[in-house]
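Some structures to go through are shown next.
Bear in mind these aren't lab numbers, they're just calculated from the coordinates by the rules spelled out. The model shown is predicted, which means the values in this text are computed figures rather than measured ones. Cβ atoms are built from the backbone, for glycine too; each structure is taken alone.
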Structure I
Amino acid sequence: MNSFFANGVGNESPEEVFFVSRLLDLEQTEHRGLFEQCKYPWEVLSKIGPYLRETVMREMKNVFVGEAYIGKDVYIGEGSVVEDGAMILGPAYIGRNVVIRHGAYIRENVIVGDECVVGNSTELKNCILFNGVQVPHFNYVGDSILGYRVHLGAGVIISNLRSIQGNVKVKFGAIEIDTGLRKFGAVVGDKAEIGCNAVLNPGSIIGRGSVVYPCVSWRGYLPPYKIAKNRASVEIVDIDRKNDCKE
């Protein structure tokens, strides 16, 4: 397990480092207005539900392959494909040319941008996916923001609730920022890659272009264009199983 709290963060303030445009290209979402007047990107999470309830009208311009459950307040854009067994509860906005695969579970208050992939056994809840995001295999994304062309490997979990009760805090060097949110997973910057079976713990901020290697348990701030990896070692020892091999 690897937990990291950013040290040596330089002279920049949290407001500068976590400024929305430092992490996310707002041209890669049709819903950029949600981020107006947000000091920190996670402040948008409480706006998603009211925004969708006010703006989404049920309309489906997609293609269905088999049967899926589609809730009342769901919009699905042109060129999108929804496969058999998917469930979209809504309110939700699904963009153009999105693939929602068999067994995907899209819960309340979800925005999925254009050209995204939401895969088998992937669960989304109160989150924004910018254009080109791929969450293709056994992923959980709750109370989080995934930037342009973010990719989650198979089994990646974004944990959104502390084991010990209380608001989620974002670590920045010696500073702790109280988000005021009981549930907050992560903000993952544009084109970041999260490897298979990694866990992003509550309050994680992943910088643009960074990579979290498989099986890493991450907490805190990872600056842009960095790699987070475990220093685990594998030991090989002898085992006496000669008798087991006799006929």
Structure II
Amino acid sequence: MEGYILAFLSATLAGAINAVAGGGTLLTFPSLLWLGLDPIVANITNTLALWVGSLSGAWGFRKRFVDVKGLILPFLVSSLFGAFLGALLLIRTPSSTFKDLVPFLIFFAVFLLAFGEVIRRYLVKSLLKGEKAFYFAFFLQFLTGVYGSYFGAGIGIMMLASLSLSGMNNIHNANALKNLLGFSINALGSAVFLLSGKVSWPFALSMMPGFALGGFLGAWVSQKFKPSIVKTLVVLWGLFIGLLMMLKG
């Protein structure tokens, strides 16, 4: 029982972190490993539980979808193709191999959180312009779908980068489409994972209300703490966890 309570609490905190700065998976995934789950089962269970939080986030921005309706279909298609491929890659990865990859996946997520905004601005302002930027945006969103299903921490900044490259300058519209695409990636990944039979349902069910509650509390947290402070704490935590897992081998 204590393990399920811990999973719920970590999901609640992660949901709030996701709402403010992103990177909540860097808290819930290590928690599930500490509770004894196989790395792939922990990752799949986390994705399935996170689906609820992404649903509430997408629903909260539903009125904005009319403003981005021209981009929904192409970005959705590229996201879903990527998510399907990422989910297949995950369930076909041996647990021992995935365990070896975990520290590097965590470091990549930390890198995205720490430097993603700088990279996004560089891509938008310096690297690509016009039609090339538009096509690259769809390719980047495809890669986001692959990574989102395979591990997922930090995909928010990747999606904001692809949306900025497509010419979307309104941050509220970008957040609306980001939440819809994030929900879609998690939903398709979850559907594939359900068929794999690698879900720890007791932990998934205990985390779902935690993610939903955390997403709601995120509005309160954002008024008490600057997103930059939360992001810095998450980055430091991710570095610690990544180094710890690398040393444990």
Check: For distance in nm of label points 7 Å out along Cα→Cβ at positions 58 and 74, which of I, II scores largest?
Finding: II
Check: One of I, II was used to calculate log10 I(q)/I(0) by the Debye sum over Cα atoms at q = 0.09, 0.11 Å⁻¹, giving -0.40, -0.56; which?
Finding: I
Checklist line | Which of I, II leads on relative contact order in percent (Cα under 8 Å, 6 or more apart), largest value | finding: II
Notebook entry, point to check: Among the shown structures I, II, from which was the value -28500 of helix-only ellipticity at 222 nm (-39500 (n - 2.57) for each DSSP H run of 4 or more, over all residues; to 500) calculated?
Noted result: II
